[in-house]
Structure I
Amino acid sequence: MKKRGQPVHGWVILDKPLGRTSAWAVGSVRRLLDAAKAGHAGTLDPLATGVLPIALGEATKTVPYVQDGTKGYAFTVRWGESRDTLDAAGAVTGTSPVRPAEAALRAVLPRFLGRIQQIPPAYSALKVDGQRAYDLARAGAPPVLAARPVQIDALELVSATAEDATLQVTCGKGTYVRVLAQDIALALGTLGYVSALRRTRVGPFHESQAFSLANLGELVLSPAPLAFLLPVTAALADIPAIAVTGDEAQRLKAGQAIRPSSPGASSAAPGAICAMNDGVPVAVARMQDGEVRVLRVFNL
């Protein structure tokens, strides 16, 4: 059987449109580029827009290093209502006449900086006894999920009216912006839900690098159709790289550990590294006891 698609390797940073799932977006990009393999680094809900990093080919092996990175969001909190999904798609579950003043909002934001506790929403992809939380919630049996720590690095007010406020947040892996919005509202003595959400950053990838599907459709017809494609190593910007020889590269590709010959490589700090040969990534590996031990091999 003929293999579907072409061996396209690298990253496309998509500006996901409103109302579309992340799976739909990945499928659209894969078909547009006729790529054999594609995946994404972090789901965006249909009601969210913004940065959706899409990995193609061998770049799919670097997805975890992007998913674990810092995230950035701009979001709008609508005051006076709570909703079961904590966003505009849900049913109203409560109302409040309280509309917080801008000064009160600014005063409460520092409470949500640093390492804080969050209770994940019932409408989430977390598994409970083998089932997705959102499936249980939709079936009328929303699970009670335990609080867990998340990291909020920055939280700033962009604008505020009597009815809503727009904020920007920089946060760590596992943070739920919908829960953050709800908790800010509760701290102000009112109710609230996310009425708009846009992701502005995922790990090393930023909004300024993102293309719309319409842009991509035009670019693939240009004389350099893959000029917008970022390299596989773009996901590994925060991981040290070491040089390996051609012979060392072959041994790594065979799954063998090596003691690298490049000056200073053996003294690299323990942890993940990217082994490179003549500018081409060979493997993601780890340094242990002066050896390079393979985690994932690239077939490039």
Structure II
Amino acid sequence: MPKGQHAIRFVAQKTGLSSHVIRVWERRYGAVAPQRSGTNRRLYSDVDLNRLILLAQASRCGHNIGTIARLPEERLRVLAADCLQTRQCTGIAPDGFVTTALDAVKALDSAGLEAVLTRAAVAIGNQGVLCRVIAPLVCALGTGWKAGDITAAQEHFATAIIRSFLSQIRPHSFTENTPRLVVATPSGQLHELGALLVAAAAGSGGWQVTYLGAALPAAEIAGAATQARARAVALSVVYPEDDPHLPNELRSLRKLLPAAVPLLLGGRAVSAYRPALKGTRITFIEALPELYDALDEARAPRPSSRIELAAPRPGA
């Protein structure tokens, strides 16, 4: 490979983006324009690589890729520098919302937690509060629970308050053509904050969400997707990170769903299961902006994208 030119796998490793997201950003938003090899493989220059790194940093802080994809590099560097102050799982944000919310959870202060979420929504909007406050808060709660800094009671308390808050920002009117998404956690995954966040993010993005809750077997999720005629299925995996049964459960679900229906897998533990699920046609979601990109891809009209109930056989 020529010096200074990189394959998409290398770029994915350096940026933390999936190859799928890189292609979407290139094709749909014109973020970069890679060259092609003699075998028609994408080749990214050092300039392309640096630009994608900056875009990834900015998008993880809640900036919409459609808005920033064509910004000049100097502007992207400013956005990325600002975003270094907003890191998931640290409980630190430039505006202090995450820190205040985490303190309210530890104090079991329902009025305080509701107030900070409301102030954040007013200050930075619904998408901002999802990406910059609730997503890092959920991550911090999961990390704190695993480390013993957050009790089960505090996590359940936060789940109840966040569930109520998220229900207020999801749309309630749909049309016949509104794409449908089934959201759940798979069998063995009892923590549902991540799934609630996914449901709210999809709802705010114009999806009709069927939320199933936590710890459902593959057959139940597939059945619900069939009944709902879902365009896609999204699952959250948070804890444990080493469930030996989960990879087979997810493989079973992938087989039960039509090939045209994407299976999106996100959550704090998703990277732990990635090696065991290699080659399963599951889309891995590492951050909320990637979820938006995957949902945009999934809602594109396709003749076979709807789940159809099998017609009964003659004489059955």
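None of the figures in this text is laboratory data; all of them are computed from the coordinates on show. None of these values were measured; they are calculated from a predicted model. Cβ atoms are built from the backbone, for glycine too; each structure is taken alone.
Which structure, out of I, II, was P(r) over Cα pairs in 5 Å bins from 0, in percent, for residues 64-119 alone derived from, given a value of 4, 18, 19, 16, 14, 12, 9, 6, 2?
Values: I: 4, 12, 14, 23, 22, 15, 6, 3, 1; II: 4, 18, 19, 16, 14, 12, 9, 6, 2.
Only one of I, II returns 4, 18, 19, 16, 14, 12, 9, 6, 2 for P(r) over Cα pairs in 5 Å bins from 0, in percent, for residues 64-119 alone, namely II.
With Rg and Dmax of the Cα atoms in Å coming out at 22.2, 71, pick the structure among I, II it was computed from.
I
A value of 5.5 was computed for distance in nm of label points 7 Å out along Cα→Cβ at positions 40 and 152; which of I, II is the source structure?
Comparing all candidates, it corresponds to II.
Work out which structure the value 74 belongs to, where percent of Cα pairs over 16 Å apart, for residues 168-255 alone was derived from one of I, II.
Checking each candidate, the match is I.
Matching task: 0.85 is the computed value of FRET efficiency 1/(1 + (r/R0)^6) of positions 48 and 208 (r between Cβ atoms, R0 = 25 Å, to 0.05). Pick the structure from I, II.
I
Relative contact order in percent (Cα under 8 Å, 6 or more apart) computed as 13: which structure among I, II?
Computing relative contact order in percent (Cα under 8 Å, 6 or more apart) on every structure in I, II gives 13 only for II.
Comparing mean count of other Cβ atoms within 10 Å over residues 32-39 across I, II, which is largest?
I
Thinking of I, II, which structure, once helix-only ellipticity at 222 nm (-39500 (n - 2.57) for each DSSP H run of 4 or more, over all residues; to 500) is computed, gives back -15500?
Numbers: I: -5000; II: -15500.
Traced to structure II.
With distance in nm of label points 7 Å out along Cα→Cβ at positions 232 and 248 derived from the coordinates and found to be 3.0, which of I, II does the value describe?
Attributed to the structure labelled II.
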